Structure P
Amino acid sequence: MNTSIVIIPTYNEKENIEPIIRAVFSQKTAFDILIVDDSSPDGTADIVRRLQNVFSECLHLEVRHGKQGLGTAYIHGFKWALAKGYDYIFEMDADFSHNPADLERLLLACTERGAQLSIGSRYVKDGKVENWPLERRLMSYFASVYVRIVLGISIRDTTAGFVCYHKSALAKIDLDNVKFLGYAFQIEMKYRAIKKLVPIIEVPITFKDRVLGHSKMSVKIFQEAFWGVIKMRWIK
């Protein structure tokens, strides 16, 4: 078993799942992978099972019943990884919007620079967004501005979904009490980490919009984040 594991939640990612798995395993640093699949009707889990015959020691699969949401998928993965004894636990999308080559940079922010939570950030110096339409860029950027103002925090990319937690950071967060499932989940996890004085470093990345498959973003998810941020102010 390696000391680092990448959690990738999936729902209908058959076009991306094999390439992203192989890309993670091609890095110089050895990472394990946990796929948390919400019973994708397109057969995503079947592809992972086939690949487990190739990567039997380092590729893991948890299949849940029905589409339960991003937040619960990650919490399921966090608890699984903590129980297995991993030291560094990553969140990463399946669609190549996050570059697997940046996993090592996030890890180094923890192992060499003292972070217990490193964030792949689009909105710090040298961070970039590619292939997004202007309205999507503006929505994402001003969402982070809104969060910083309402919650009084300094993180630039508050909605980032490409992160590395040291196990000690997750141990400080009450995972059973995390309330939000969608877009707001990423904000809540960072805010809870700040409240627990977890050392955080933002690492500049280039975020690219997916080429294959379909985005899971919706107006409902965005609305949850907008109103959820106000409710988060009472988190202790």
Structure Q
Amino acid sequence: MPIEVSIKKGYDEISKRAAKIIADAIRNKPNLVLGLATGSTPIGCYRELVRMHKEEGLDFSRVVTFNLDEYIGLSPTHPQSYRYFMDQKLFNYVNIKRENTHVPNGLSDDFQKTCEEFEEAIKKSEGIDLQLLGIGTTGHIAFNEPGSPFDSRTRVVNVSEQTIKDNVRFFKSIDEVPRQVISMGTGTIMEAREIILLASGAGKADAVAKSVNGPVTEEVPASILQTHPNCTFIIDEAAASKLESI
């Protein structure tokens, strides 16, 4: 089934649209299992969800979340860890239970076991109902870089040189950017019942066009989303600028 593409004027509109989809899903199923992404793109969506919680009573008390990834070697209190990011952007400002939020442990002493336990926790939750994604300039989803197998599960991944360069803006220097992460696999992501992917800005236009219009290939990881039965790209006009007519 082709990817549904929803083009909005700008970042604020894509953020509010994504937040509304998530909020509606929570209201329809209060114990929603929600897959979450980090990075700069979903920040507006999380801001809107916090507003909806505070002003409209959106209830997160039974929601269960699974984050896509975490840097290896960063503690949960490190300002660039994804656990810290989620706490600062969403978890600390809504009524979600800490034990219902799952972010891989980047300081594990047994990463194989950590990855297996993460997959098992998703299964025990009966799978992810709604997965929020961003997209990297290489077309990666989570840290599934070009060449990642489409059937991959949660595992330790080496970060590509391009992604290291893309992420250096969050660190003091390129040497501080972790070289490995725990990442949910493409196969795991594809098992989510619904997927929404956010993209903003001209820098994502190539990756979006290849993912939506190009061949399904492991060299463009997000292209696999063309085969998902319920996937929507919510993107702004700049990110849509290289799409063929849709």
*A value of 3.0 was derived for distance in nm of label points 7 Å out along Cα→Cβ at positions 20 and 92; which structure in P, Q was it taken from?*
Q
*The value -9000 for helix-only ellipticity at 222 nm (-39500 (n - 2.57) for each DSSP H run of 4 or more, over all residues; to 500) was derived from one model only; which of P, Q is it?*
Q
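Values quoted throughout were computed directly from the atomic coordinates according to the rules given, and no laboratory measurement underlies them. Only a predicted model underlies this, so the values are computations on that prediction, with no experimental measurement involved. Cβ atoms are built from the backbone, for glycine too; each structure is taken alone.
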